Structure 1
Amino acid sequence: MSTTTPSRTTDTDGAGRPRSPIVHHKRRIDPLYYLFLFPSLALFSLAVTLPAVLGFGYSFTNSIGFGDWEFIGVRNYIAMFRDQGILGSYTFTLGFSLITVILVNVIAFALALGLTSRIRFTAVLRTIYVIPMVISGIVIAFVFQYLFANTVPGIGQSIGSDALSTSILADPDWAWLSIVIVTAWQSIPGTMLIYIAGLVTIPGEVYEAGSIDGATGWQSIRHITLPLVSGFIVINTILGFKNYLNAYDIIVGLTDGGPGVATRSVAMSIFRGFEGGDYAYQMANAMVFFLISIALALLQLRITRGRTVI
């Protein structure tokens, strides 16, 4: 639906003979494109951009979400960096994200290697492994909450294990482990599929050449597979880390941020603050969290720029 206006220019070579005419095309954008662009741009601006700008403005006030408010400058930001509760939520969120992204990528890569090898029933196994990916996070959390609170302690008592006789969800030092387990259980299938997509692009001749040179199974993985899927590893790592920073539904269904605030994520702190009347204060928290997310997105673009992953 775009039109071009051709213009012809001629030139001569060194002997004075005319060269072939060169046609320059000046591209004009059809107005119909703007007609399709405007509704999406308007909806995005009203639903995302405008609330973000208003929230940024409210972060410099003492607003509780409604009624009168006063401008207080950067007090919310100063108080936020002195708030042990918020700092603790950042510590938990960053630590949980780091541990989970390592666990998920290691297990997903191992499963992808197995499901792309010459074993039987790979199609059936792939179908079984992707089931957790299509189940709602809150449903998974409630199922595992029952298992950790009732089934596992019951098994521990029956076998006489003191460590398993009490629920891990009630232990402030170990409740985070349950969130890592459940989050990994749901995240591994999607990460595994990306690794499978990367592994099937590696030509078989590469492995054949490696075997001729005497490469063992582990050496092939280390010197052939890992370098050739490095782009997929980078993308899975950064995207996973960004997703885990926003963890909310599994934590709500599993521990609800407890015991106490031991497993309260940044997202939970923000939403609970909105419910408790700390609107402006948590908007400052949200702005800082937004900047961290933007920094990770820029890091992803910088690292993946120029990498071929397909």
Structure 2
Amino acid sequence: MLNLAHIKHCAAEVGFDLCGVTRCQNLASESSFLESWIAAGYNSTLGYLERNIDKRSDAKLLVAGAKSVIVCGVAYKNRFSEGYSEGCNQKIASYALTTDYHITIKEMLRRLCARLKEECPSLSGRVFTDSAPIFEKRYAVEAGLGWIGRQSLLVTPQFGTFVLLGVAILTEECDSYDTPLQGVGCGECRRCIEACPNGAIIERHIDTRLCISRATIEGEEELEAPLPRHGWIFGCDSCQSCCPYNRRAPMGTNPLFAPLFDPTQIDWQKMSEAEFTLRFAQTPLFRTTIERVKQ
């Protein structure tokens, strides 16, 4: 059996700022919400969200015999998270200025599980960070890390929304589990909705047809007309930099998530595909192309 305090101690040791543990459970209500969202056309070019909906809500379909779900988070707020100067047309979402979190967080999760296995040799499971169909944010809520804000992101009391998540689905029970937070939330605040340049936020869900992040990262080939991008060339932090929880959140301290470059100091229009690959292959920018960045 796993020990909750030991899990959190090990998570902190490998570099996570947040850790919560919840029982493996079926999140059927999340599946219903996703299906309704897709039926309304809000997923636009994100066709992958239509696949494996059953697995998203039931972790046991990803890991046979799953009993516990560990959700860990790293705070990554940096100086670019607070916004760019007015009129800047080379803005990049602050998470994308670092080494690709898919690589970093997955390795941290593997180290966490290796430490847990030392105390519990029968332990098995899998780790994920945006790499499998799973409702990571909802499991984070169940694990007591925060709540879903109006901009559809996980909001944590300590670090706001500038948190990257990873999940370990494990086959052992835990001696106790965390519970959802009580007495906190967004209240009457609607700053994220008001700050979205294209009006993509609709009360805790996103119309990705209007979302700058979707347009700059995933492309617009299937849509009729390009979206106004308001200076963003990859991702968008507009709904985050205005959030009161983010404004008072501390800067991230994990050096693995420090910015690797200043996007405002790069001549993107003169960059070749080869240079783009050489400089950014280990960052989230590699999901796109230099030609898309130049648009």
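Please treat every number below as a calculation from the coordinates, not as lab data. These numbers were taken from a predicted model, which means no experiment stands behind them. Cβ atoms are built from the backbone, for glycine too; each structure is taken alone.
Here is how the numbers come out for the structure above:
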{"read-out": "Label whose coordinates, when distance in nm of label points 7 Å out along Cα→Cβ at positions 59 and 219 is calculated, return 5.4 (choices 1, 2)", "value": "1"}
{"read-out": "Structure with the greatest value (metric FRET efficiency 1/(1 + (r/R0)^6) of positions 35 and 267 (r between Cβ atoms, R0 = 41 Å, to 0.05), set 1, 2)", "value": "1"}
{"read-out": "Structure responsible for -7500, with helix-only ellipticity at 222 nm (-39500 (n - 2.57) for each DSSP H run of 4 or more, over all residues; to 500) calculated and labels 1, 2 on offer", "value": "2"}
{"read-out": "Structure responsible for 5, 17, 21, 21, 16, 10, 5, 2, 1, 0, 0, with P(r) over Cα pairs in 10 Å bins from 0, in percent calculated and labels 1, 2 on offer", "value": "1"}
